[in-house]
Each structure stands twice: as C-alpha cells, then as structure tokens.
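Scrolling down, you'll hit the structures one after another.
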Structure 1
Amino acid sequence: MDQSKAPVLEALAAYHAAGQTPFTPPGHKQGRGADPRVRAVLGDAVFRSDVLATSGLDDRTSSQGVVEEAQALMAEAVGAEHAFFSTCGSSLSVKSAMLSVAGPHEELLVGRDAHKSVVSGLVLSGIRPVWVDPQWDAERHLAHPPTAEAFERALTEHPEARGALVTTPTPYGTCSDIAAIAEACHRHGVPLIVDEAWGAHLPFHPELPTWAMDAGADVCVTSVHKMGSGLEQSSVFHLQGDLVAPEVLKGREDLLGTTSPSVLVYAALDGWRRQMVEHGKALYGDALALAGRVRDRISRVDGLHVHGRTDFCGPAKAHDLDPLQIIVDISALHVTGYRAADWLRRTHRVNLHVSDHRRLSAQLTHADDEATTGILLTALTDLAAHAPRLRTGQPVDVPSPAGLRLEQAVLPRDAFFGRTEQIPWERAQGRIAAEMLTPYPPGIPAALPGERLTMDVLRYLRTGVEAGMVVPDAVDTGMTSIRVLCDEG
C-alpha cells in the first residue's frame with residue numbers, strides 16, 4: 001500500500017474544500033454555534049474538523065471506505081493482519097479483546113498486574129479470571145510482568161482456559177518475554193492478548209523492546225495517545241493468526257464502542273501512522289539517545305537513582321526495558337513520590353507520570369528535546385536540594401509479596417453487582433471487596449471486586465492515602481471506609 005497516503009486527513013481536506021453544509025450533528029456546526037470564549041481556548045480548527053464520520057467525512061453508506069483504508073494502512077505499517085481504530089481508548093479496546101476470546105463463566109488467564117480496565121472487563125463480562133502472579137522485587141517493592149513459565153503452569157493447571165492476557169510494557173517500562181508466552185499459549189491452542197497500551201511506538205525502532213505482533217501475539221492493544229502522537233482516547237487494536245476471528249473482534253468492539261466516533265481522533269491516528277512510517281526510526285533514534293543522556297545526568301544528582309536494565313532485567317526480573325520510561329528512585333531523599341510530584345508541579349510546573357511511595361517517573365517520547373529535558377533536570381535537581389523540607393515522616397506500609405496477594409473468593413461481576421454495605425476500614429479484614437481499590441497512576445488495583453481483604457492490604461491503602469496516594473475509584477477516596485459484599489447468609 002502507499003504509506004504516504006493519509007485517507008482520513010485527505011477526506012477531511014476534501015470536505016473543507018467542497019464547502020459542505022451540514023444539517024447533522026455535531027450541533028456546533030463547525031464552530032459557528034460554539035461560545036466564542038470556548039473557541040478562544042480550543043481554537044477554530046478543532047471545531048472545523050469535528051465532523052461526522054458518515055454523512056460528513058464519508059457519505060451515508062461509507063462508500064469511499066475512508067476509515068477502512070486508514071486501518072489497512074495501519075495494519076501494514078506495523079506488520080499486523082488487521083487493525084481497528086478506537087476512539088474510546090485502550091480501556092475499551094482491551095475489553096473488546098477479552099470478550100472476543102472468553103465469555104461469561106469461562107476462564108481467562110490474566111496477569112495480576114493488569115490495569116483497572118481489564119478488571120472492568122471482567123466485571124462486565126462475567127469472565128472467570130485465573131490470576132498469574134507477576135514477579136515481585138521485594139527489595140524495591142515493584143512488580144514486573146509474569147514469566148512465560150508462570151503462564152505455562154497456569155495453562156497446564158487450567159486446560160479449559162480460553163486464552164491469556166499479559167500487560168507489557170508496564171507503566172514502569174518493564175516487559176515480558178512475549179514470544180515465549182505466545183509459544184506457550186499456542187502449544188495449548190489458545191490465543192494471547194497483549195495489553196501493550198504503553199507500546200504503540202515499539203514497531204518503529206529496532207532498539208526498542210519487541211513489538212507484540214512480531215513476537216507472535218494474537219491480539220495487541222495499543223494506546224497511541226500515550227507514547228505516540230495521537231489525541232487522548234486514541235487506541236488501535238491489532239490482530240493476526242486464526243485463533244480470533246476478525247469479525248468477532250470487530251463485533252465485540254461494536255458492542256462496546258461509541259456510535260459517534262471522533263474524526264479528530266481518527267485523523268490524528270492516520271497522521272501518526274504516516275509520520276512513523278516515514279520518520280519513526282530517526283525520531284525514536286534521537287529520543288533514545290536523548291533518554292540516555294537524561295538518565296546519566298539525573299543519576300549524578302545526589303539522592304536520585306535512575307533504574308536501568310541492571311535493576312530491572314535478568315533472572316527473576318523483567319525480560320526487557322523501554323528506556324524511554326525514566327524511573328527515578330528518590331527513597332534516599334526520604335520523601336514520597338506523591339509529595340515530590342505535587343511539589344514539582346506547584347514549584348516548577350512540571351507534571352510527571354507515575355508517582356508511588358518511593359519513585360517518580362518521567363515519560364519521554366519523540367516529542368521531547370534538550371529544552372524539555374533541561375526543565376526536568378533543573379526541577380529534579382531542585383527537588384533534591386529541597387528534600388529536607390518535604391519530609392513528612394508518614395511512611396507507606398507496603399506489604400510483602402505474599403501480603404499483597406488476595407484470595408479471589410467471588411467472581412468480580414458477582415461481587416460488583418451484589419448486595420453491598422459500606423463499613424469502616426478497620427472492620428474490613430476478611431470481608432469481600434465489592435469495589436476496585438486502585439492507586440492511580442499507574443492504575444493497577446491493589447484489591448478488586450471479589451477478593452477477600454486482608455489487614456496488610458487495607459493498611460497499605462490507608463497509610464498510602466495519608467501519605468498522598470490517590471485511590472480515585474473507591475466510593476470513599478479517603479479510604480476511611482470500604483464497600484464490601486454483605487455477609488454470606
């Protein structure tokens with residue numbers, strides 16, 4: 001195919017050139033009805049290009065196949081057999097993938113370090129999760145993706161499982177051995193879904209971790225807005241092989257997705273694909289070189305330790321690492337990542353990605369340069385100098401790996417929709433959670449519906465909130481009370 005084409009962008013330009021007059025949604029009619037105060041902030045171009053996908057970008061019957069051609073170009077660009085655009089983010093795409101593999105009460109192997117969107121998929125579908133434990137670094141209190149051996153064991157113990165789902169890269173940049181996990185799944189005749197939300201850029205440079213389609217995954221979900229040039233909510237899910245039918249995957253997306261997709265999101269996806277095909281290797285070559293320099297300079301600041309392959313990769317650790325995720329351990333400063341992130345935003349207007357009880361992370365992409373990273377370096381250097389003023393003496397009580405692992409006593413769906421009550425957190429030990437309790441970011445639930453709560457996890461969440469952790473999906477975000485299932489019987 002001609003990868004210099006951008007069908008969505010070209011159709012949008014043709015729409016403007018033709019002088020079309022819409023009597024359809026959106027009701028702002030290309031900005032004419034928008035409040036001038038809104039247009040002053042968002043810009044006229046946003047409204048002008050916010051048109052319908054059908055009876056707008058294309059005709060009533062979609063006879064031009066604009067979006068279909070753009071998706072085919074994307075598939076070819078990344079080496080997949082099929083690609084489907086989503087304007088509802090990977091939170092929807094991963095649910096579509098799950099529903100295309102397993103149904104209510106069927107088993108699906110899932111890495112327990114999955115994102116909350118995966119848990120939402122379990123709640124909606126009634127799928128029975130078979131949790132595969134991640135690799136836990138007890139020294140650094142950090143989880144890496146599960147191993148291929150762990151998935152092999154689970155597949156052997158659960159021969160009725162319909163497939164497997166692994167999250168890689170993690171928000172900390174650590175990666176699974178996807179090829180080995182895919183081989184294990186295929187030996188058992190089931191598909192592998194990869195939640196590669198943080199890996200949309202991986203196909204476009206050989207020094208980045210292996211892209212899931214190249215490693216043999218069957219379905220791969222990417223968030224182009226995370227590491228690419230897509231707008232927020234832009235996602236693509238990719239398919240290859242014959243273990244998942246393309247019409248089934250598309251049908252599941254239709255079941256969950258919007259009937260009013262954003263042409264703005266489609267256009268940005270289309271343009272990003274063309275940009276990556278033409279310039280991706282050079283852009284990410286520059287980004288990787290920049291990341292190397294930034295890592296070196298941060299590591300010279302007293303009290304800051306930049307995690308690299310030595311810390312994160314090797315036996316009983318991760319298989320690979322995306323070096324564009326700059327993970328900085330600040331535990332030597334005796335300041336939590338929560339408090340440090342707040343101070344950096346307030347003082348230096350710097351917004352970081354993940355902050356946890358002892359770390360900060362800065363996500364670099366092809367958009368960064370010496371100017372942006374210079375601001376980051378100045379801010380982190382100043383943070384180290386001001387650390388004594390930021391210490392609160394409020395430690396987060398992080399459990400051992402065994403203390404973090406909860407029993408799945410009830411299906412997530414049954415717990416979420418069951419009869420519930422709100423009780424003080426001190427009385428929740430032994431009760432079954434009826435809500436997700438998710439430190440965010442990165443959005444990996446510490447407890448999820450149907451798991452039996454322990455005091456270790458409750459104390460972790462409570463001390464975390466006191467130290468600045470955010471648990472936004474809890475009914476009581478202050479974690480003074482917990483939603484649980486009413487007592488059995």
Structure 2
Amino acid sequence: MNHSAAPILDALADYQRLGRYGFTPPGHRQSRGADPRVNEILGAALRADILAGPGMDDRLSRGHHLADAQELMADAVGAEYAFFSTCGSSLSVKAAMMAVAGGDGGLVLGRDSHKSIVAGLIFAGVRPYWVSPRWDAARHFSHAPSPEQVQEAWELHPEAAGALIVSPTPYGTCADIAAIADVCHSHGKPLIIDEAWGAHLPFHEDLPIWAMDAGADICLVSVHKMGAGFEQGSVFHLQGDLVDRDRLRECADLLMTTSPNVLLYAAMDGWRRQMVEHGRDLLGAALKIAGYARHELGTIPGISVMEDELLGVEASHDLDRLQVLMDVSATGATGFEIADWMREHRRIDLGHIDHRRIIATLSMADSTETVDALVTGLAAWRAQLRDPAPHGIRLLSPRELQLDSIMLPRDAFFAPCESVPIDRAPGRVAGEQVTPYPPGIPVIVPGELINVAVIDYLRSGIAAGMNVPDPADTSLDTLRVVAEHAVP
C-alpha cells in the first residue's frame with residue numbers, strides 16, 4: 001500500500017484549499033465565529049475542525065477517506081482490521097468487551113485492569129472472573145498475570161467468553177502475551193489486550209513484542225500516549241476469526257459519538273505515515289535517549305532507576321524501556337511530594353506517581369535537553385530535601401487487596417445505594433468504584449465486599465497526597481454502598 005498517503009489529512013487540506021463552507025456544525029465555522037481570545041490560542045485547531053461528513057467527506061462518505069486511513073493503519077501494523085476511535089481507549093476496550101462477552105457473558109480479567117474496564121463491566125453486564133496480578137510484596141508493586149494463572153482461570157471458568165489482559169502496564173511492564181494467547185486459543189477463546197500504552201511497539205524491534213504479533217485477537221492502543229496523536233485518539237485492531245468483525249464495529253458504533261473530531265482522525269492518520277516512513281529511526285533514537293536518562297537519573301542519591309527487578313519471577317515478561325520508573329523510597333519522600341515540588345519549582349509534570357515511585361514517560365519527542373531538565377530538576381529537589389515526615393500510608397498485603405466479589409459490578413452499581421460514614425463501610429458491598437489515579441487501577445470495584453485494611457490504605461493515602469477522584473465524596477469521609485436489602 002502507498003503509505004506516503006494520508007487520506008484524512010489530504011481531505012482536510014483539500015477542504016481548506018478549495019475554500020469549502022458548510023452550513024453545518026461546528027458553529028464556529030472554522031474559527032470565523034470564535035471569540036478572538038479563543039482564536040489567539042486555538043485558531044489553528046479551529047480552522048481544521050470540520051464535520052466528518054458532509055465536510056471532510058460527502059454525505060455518503062464516497063471519498064472513503066476514513067476507511068482508507070483505517071486500512072492503511074491495519075497494513076502498517078500487520079493487523080487484519082483497524083478502527084479509529086475519538087473517545088480514547090476507554091471506548092475501545094468497552095467495545096471489545098461488549099463484542100466478546102456482551103449480554104450475559106463473562107471475561108477472565110487481570111485484577112490490575114484500568115477503571116475503563118470496570119466501566120465496561122457495568123455497561124455490558126459482563127461477569128468478571130478475576131485473576132490476581134503477580135505481586136512483588138517487598139516493593140508493593142504488581143505485574144500482569146502469568147500464563148499459568150490464566151490457565152488456572154480457564155480451568156475454573158471454562159464458560160468465560162474470552163480473556164482481557166493489560167499489557168504494557170502504566171509502569172511499562174509487560175505480560176507474556178504469546179503464551180497467554182496460546183492458553184486462550186487452546187480453549188477456543190479470544191484474547192483482548194489493552195495495550196493503551198503500546199501504540200509504538202510495532203515499529204521497533206528493541207521494544208516489547210506487539211500484541212498482534214504475539215497472537216492476540218483484539219488489541220487497542222492509545223495513539224496519544226506513546227504516539228503523536230491528540231488526546232482521546234485510539235485505534236483498536238482485530239485479527240483471526242474468534243471475534244465477529246461486524247459485531248465489534250456495531251458495539252463501537254453504540255458507544256461512539258456521531259460527531260467525531262476530524263482533528264483526532266487526521267493526527268492518527270499522519271502518525272501512521274510518520275511511523276511507517278521514519279518510526280524505526282525515531283524510536284531507535286528515543287531508546288538511546290532513554291538509556292542516557294536511566295544513567296543520569298541513577299546518579300541522584302536515593303533514586304533507584306528500576307530495570308532488572310521488573311523482570312523475571314513475580315515480575316513481568318518484558319519491559320518498555322521508554323518508561324523510566326524510579327523508586328524514591330530511600331529518600332523518605334513520596335512520589336506525590338516530588339511531583340508537586342517539580343511542578344511548582346521546575347514547571348515539569350510527572351504522570352504516574354505513587355507512594356514510593358515516580359515515572360518519566362519518554363517518547364520520540366524527547367532529547368538530551370528535555371532529559372537534562374528532568375535530571376537537573378530532580379537533583380535540585382534532592383538537594384533541598386531535609387528530613388521528610390513519614391508518609392504514614394497503610395501498605396497492604398496481597399491478601400488484603402483481594403476483596404471478595406458479592407455482586408456483579410453492574411448489579412451493584414445500579415442497585416439502591418446509600419452513603420455511609422467511612423468507618424461503617426467495612427463489611428458492606430461497594431456501590432461505587434474507588435480508584436487512586438494515576439495509574440487508574442481500582443482498589444474497590446462495585447460489588448466487592450469492603451474490608452478495614454483497604455479503607456485504612458485509602459484514607460492514609462489521601463492524607464499523604466494520593467488522588468482518589470472517583471467516589472461521590474472525594475474526601476472519603478463517606479462511601480456509597482449497596483443498601484442492605486438489595487444485597488443477595
């Protein structure tokens with residue numbers, strides 16, 4: 001195929017070159033009606049904001065711009081089909097779950113799943129068959145389930161419609177996807193991989209294996225995370241005959257907006273072209289920069305750049321080394337404190353942080369200059385650090401984190417609920433999810449029986465700076481639980 005073409009970008013360029021005008025949304029009419037103060041900041045984006053059809057294409061999509069762009073994307077990464085989403089991988093994963101197990105089906109799921117997957121359980125009424133992640137108890141750190149754990153889950157729940165595994169995790173650690181795919185296929189069931197953090201993986205051999213190459217049936221990626229797309233740009237890919245292509249498309253259509261943002265489509269289209277033409281060189285350079293970052297950051301006292309300890313038994317199968325994960329526990333500070341200091345004093349934002357770790361997510365846009373700014377900033381933070389107060393977070397054992405599921409997430413979420421004081425929540429069934437963010441992995445899922453340890457962890461975490469945005473009461477003075485008469 002001709003990967004020098006970018007059908008959506010080309011159509012957008014034609015729209016502007018021909019001076020088309022539409023008596024259609026968007027009402028700002030390519031920035032003409034926007035407030036000058038808005039135009040000053042967003043003018044270029046507004047000028048490219050047009051209706052998908054009639055606009056980018058005609059009313060019957062006879063130009064096939066989106067279809068052609070999706071076909072090019074599938075060809076670029078070796079999938080049979082690709083579908084663009086403008087609602088992020090949060091939509092993509094829900095569509096995949098509905099296509100495989102919607103109605104009254106069930107899924108084998110890693111309990112380290114993102115909150116969007118829990119939302120999919122609620123939307124589709126899917127029954128989760130949870131698989132515990134592999135747990136590094138010394139570091140209070142989880143990794144994707146092993147193939148053996150997935151096999152055990154199939155033996156316990158052969159009625160499940162498929163399996164869904166998150167890989168890479170937000171920390172860059174990866175599951176043994178090929179072995180897990182073999183396990184699933186030996187049972188005649190499909191494997192969905194939530195690879196939101198892995199859009200770049202198909203384009204360089206020194207990165208972890210891409211899910212489609214490892215045998216997954218559906219793989220979804222967030223182009224905005226590790227690629228060069230706008231926020232919310234996502235692609236989900238399909239191969240094989242274990243998932244109905246038309247059903248997958250219909251499930252996505254149920255969830256998708258009828259007013260997709262052409263800007264998101266265009267950016268994904270252009271990124272695919274860039275990766276086919278230059279991806280290997282760009283990512284090769286990024287990996288070298290990441291190596292430089294790992295060395296320089298490792299010279300800062302008290303900061304341990306994690307690598308070997310992330311691989312092997314009770315750890316992960318592989319590692320995306322563009323995710324530079326640092327353990328800062330030796331300094332006595334929390335990741336929350338470091339992130340706040342870096343934003344205030346160095347104008348640098350860190351994404352994934354927890355009670356003892358920070359992570360620098362590098363991309364092909366980074367350079368020695370951006371890395372040096374990070375290193376200099378963290379060194380300055382370390383130099384000003386005196387005796388930090390103990391964080392006081394109640395750290396849990398793996399057993400304490402494994403809450404018992406009493407009700408389906410959908411049933412609990414839609415059941416009659418009440419807000420109770422947090423100290424009365426243990427022993428009750430959760431009616432809402434509670435998710436420290438980032439990385440967005442729920443500690444409590446609707447339908448689970450709440451215990452004292454989890455409440456202690458969340459309350460002490462909030463006191464130490466943890467962000468828990470999900471509950472109706474974000475202070476966690478109260479928690480929504482299922483009314484007692486509604487619990488089976």
Structure 3
Amino acid sequence: MFTMFHGFHLVEDYHRWKKANRNKRNPIGIKALKLFLAIAIPLFFWIAPSDMYGLPGLSPVEHRVLAIFVFAALMWLFDAVPAWTTSLVVVVLLLFCTSNSALWFFQYGPDGKKMDNLINNTDILHCFADPTIMLFIGGFIIAIAATKSGLDVKLAKVMLMPFGTKSENVLLGFILVTAIFSMFISNTATAAMMLTFLAPVLSALPADGKGKIGLALAIPVGANIGGMGTPIGTPPNAIALKFLNDPNGMDLGIGFGKWMMVMVPLTLVLLFIAWLVLKKLFPFKQKEIHLQIESNHSPHWKDKVVYATFAVTILLWLTDSITGVNANVVAMLPVAVLCMAGIITKRDLEQLSWSILWMIAGAFALGVAMKESGLATHLIQSVPFAAWPPMIVIVGSGLLCYLMANFISHTATAALFIPILAIAGGSMSDELAPFGGVSTLLIGVAICSSVAMVLPISTPPNALADATGFIKQKYM
C-alpha cells in the first residue's frame with residue numbers, strides 16, 4: 001500500500017489485523033490441514049483417470065489445467081495464505097506443467113509424442129503485462145500523485161462543502177465523495193483517507209447517538225459501491241472487462257466511457273438507497289456537523305502538472321470512444337508525464353500495490369490456460385449451459401458469487417467465476433441476448449463481488465471502518 005496516503009497508519013493496522021485474524025482462524029494445525037487438502041484434492045484430480053470427469057477426449061494438458069484450477073479455488077477459499085501468493089503459484093504451475101516451456105516430461109503424451117495443445121509460455125507471461133494491468137498501473141500512479149500534490153485533500157474539502165452542516169446531508173456527502181474517490185483510487189486508500197477526515201467528527205458526536213455508526217459505515221459502503229463505477233475502481237471490474245474485450249474472444253470493445261455511462265447511474269442509485277437505509281437505521285442525535293479538513297501540503301509548481309495531467313487523463317478516458325485512444329493506452333500518459341516531471345520517483349514505483357496486480361494476472365493466466373489448452377471447449381461441449389434458463393444462470397451465479405465474496409477476497413471470487421462464466425456465456429449467447437448478452441452475466445458477477453460487505457473481513461474498507469470501534473458486526 002502507498003505510505004504517503006492520508007490514513008496510512010489505518011492501512012498498516014488493517015494489514016496487522018488481517019494477519020492476526022488469519023493466524024487466529026488458521027492455527028498451525030488447521031493451517032496444515034487446509035494446505036494438505038488444498039494440495040491433496042488437486043493431486044487426486046491430477047492422477048485420477050480422465051474418464052472420471054465425464055469429458056470425453058480430455059487431453060493430459062487439459063487434465064492438468066483442471067487440477068490447477070481446483071488448487072486455486074481451494075487455496076483462495078481456505079485463505080491459508082495471502083490470495084496473491086496463490087496467484088503467483090498458479091502462474092508458475094501453469095508454466096512448468098502445461099506450457100511449451102514446461103519440464104520435458106510434461107511436454108510428451110502417453111504415446112511418447114510431443115503434445116500439440118501445450119500453452120504458449122509467452123501467452124501466460126504476457127498476463128503480467130496485459131493492457132488491463134497497465135490500466136491499473138496508470139490509476140495507481142494518478143492516486144500517488146494526487147496525494148503527493150495534496151489534490152486529494154483539496155478535492156475532498158471542495159466536494160464536501162456543498163453538503164453543508166446538516167448531519168444527514170454530511171452523511172450523504174461522505175457516501176458520495178468516498179464513492180467518487182474510489183472510482184479512481186484504491187478502495188483501501190480511499191477508506192483510510194476518508195476515515196482520517198471523519199475521525200475527529202466521530203469522537204465529537206454524542207456517545208449515546210447512533211449517527212456515528214451510520215457515518216462510520218458510510219465509508220465502506222461508499223468505497224465498495226463506488227468502485228463499480230469505473231474499470232479501474234476495483235479488480236473484479238478489470239477481470240470482467242478483460243474477458244469481454246478479449247480480441248480473440250468476445251471482443252465487445254467496451255471502453256472506459258461506455259462502462260461509466262452504464263455503471264455510474266447504477267452506482268448513484270445504490271448509493272442513494274444506502275443513504276436512506278443508513279439515516280433510517282442510525283438516526284443522528286446531533287443535528288449539525290462541522291467538518292475541519294486541513295492540508296499540510298506546501299504549494300509547488302509541480303502541483304499544477306499533477307492537476308493538468310489528472311484532468312487530461314480523466315477527460316481522455318471519458319472520451320475514448322470519440323478520440324479513438326484506448327483507455328489502456330491513455331493510462332500510460334500520466335506514467336510518462338509524472339515520472340518525467342520528477343513527481344513520481346523510483347521509491348513511489350516500489351510502493352505500487354503489486355499484490356493486486358499479481359492477483360489480477362493470476363486470474364488472466366487461468367483464463368488463458370483454460371482457453372488455449374482446449375479445456376474451455378470441452379466444458380462447453382459437455383455441460384449443457386444453453387439448456388439452462390438464462391435468468392437462472394444470471395441470478396444464480398450472482399448470488400453464489402455474492403455469498404462467496406463475503407468470506408473470501410472479492411478479486412479471488414471474480415477470478416474463479418468469470419473464466420467459467422465467460423465459457424458458459426459464450427455457449428448460450430443467443431439465450432442471453434434478450435437480457436443484455438454475456439456482458440450482463442460477467443459484469444453482474446463483478447457487481448455482486450463489490451457489494452458483498454456484510455462482515456468486517458469481507459473487504460479492507462469494512463475492516464478499516466470496524467477498527468474505529470464504533471461499529472459492531474451486527475450493524476454490518
């Protein structure tokens with residue numbers, strides 16, 4: 001996480017809490033058992049006869065990809081190790097066991113001949129430099145520059161000003177401003193920053209009032225829902241967009257602006273509903289709230305470079321369908337300008353959220369492996385997706401994804417569901433057409449991942465809000 005972000009100490013506390021919570025849920029014996037099961041079950045899949053799966057003609061490469069997929073699912077589900085670690089291991093397993101640069105004995109079939117469906121190792125490695133990864137890096141760079149220039153605090157102060165001092169309006173202000181920030185900045189960093197601004201307010205509110213609970217909950221609600229508004233708002237969005245825009249797949253050409261045209265109105269509706277629910281459940285005893293948001297940043301000429309770069313980048317993202325410049329290409333503009341101006345330094349680059357990028361790359365690698373090995377085709381032919389009612393597929397997958405995302409990483413949930421649903425959607429595209437097509441299915445999963453926030457462990461913003469001490473789990 002970025003050490004220069006306001007409220008970084010909250011993020012550090014969160015990571016310590018997460019580690020302690022993981023150790024508490026996974027004492028040595030339980031952790032060993034989970035790791036044993038996460039290795040033993042996929043190993044059984046690996047060595048079991050291919051006919052057991054009911055997929056006629058399953059090749060050894062497809063067989064291994066299936067076993068690796070099961071390994072990823074169990075490791076992410078058990079949460080015995082950090083999710084990004086599993087993604088890295090998955091990529092390594094795919095390279096060494098299923099690629100055309102695998103260990104020599106994995107490249108030959110039972111007949112002694114070299115298999116022709118080995119995955120190109122460069123296709124797997126390209127997942128680490130996928131255009132969507134570059135899009136996220138551009139977003140991270142903008143976020144760092146906004147903090148270093150004090151732009152984030154200035155924007156927060158200006159954006160909260162129109163909501164006045166009436167308590168209910170301040171609550172709405174925090175929900176909306178948090179949501180807007182989380183569209184372009186990491187949800188965790190946004191929540192930490194906004195909680196820093198909110199901390200003195202929470203302390204000043206009456207001890208016997210419920211309003212402080214609503215205010216504390218406004219931050220994770222705004223951060224989680226707001227992230228749905230842009231492709232870079234949250235990793236599940238990026239994973240869905242990757243499969244929807246794959247030139248060798250669906251190739252729907254959904255740009256940054258097109259995504260926002262659909263998702264921002266939905267986000268605003270959900271945020272307004274959240275405001276009504278919070279103010280109803282947690283009424284304010286104090287009728288007015290006076291905010292004091294101050295910045296310690298000293299003005300510098302480089303700030304103007306940041307402001308201009310920020311504005312131009314956002315404008316180009318919003319008008320990608322008009323300019324013809326891809327959003328992934330636009331993301332490289334702030335990287336070049338801000339690095340050349342000396343605003344982003346080598347130290348800043350070292351502090352990018354690489355764990356998130358690796359997590360996304362692991363999801364992409366699983367998708368590549370399933371497609372290039374032929375496993376995707378086998379699944380389409382063997383599972384009668386097209387025979388299922390489309391609404392059952394859309395609603396059922398969304399509910400299942402929502403339930404899982406409350407207990408495991410949102411990104412891990414999307415990484416498991418989206419590759420499979422991309423296959424299912426491709427086989428029933430005609431049936432899904434009246435309901436918005438395959439995009440409804442995949443974006444629905446991304447949305448369901450983002451709104452899963454019923455527990456402190458569901459998302460980092462939830463955990464940060466829980467750490468304020470004003471929220472009990474039952475309120476979430």
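No value in this document is a laboratory result; all are computed from the given coordinates. The structure presented is a predicted model; accordingly, all values stated were derived computationally and were not measured. Cβ atoms are built from the backbone, for glycine too; each structure is taken alone.
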With distance in nm of label points 7 Å out along Cα→Cβ at positions 60 and 412 coming out at 3.2, pick the structure among 1, 2, 3 it was computed from. 3
Ranked on distance in nm of label points 7 Å out along Cα→Cβ at positions 212 and 268, which label among 1, 2, 3 comes first with the largest value? 3
Assuming 5.7 is distance in nm of label points 7 Å out along Cα→Cβ at positions 20 and 324 as calculated from a single structure, say which of 1, 2, 3 it is. 3
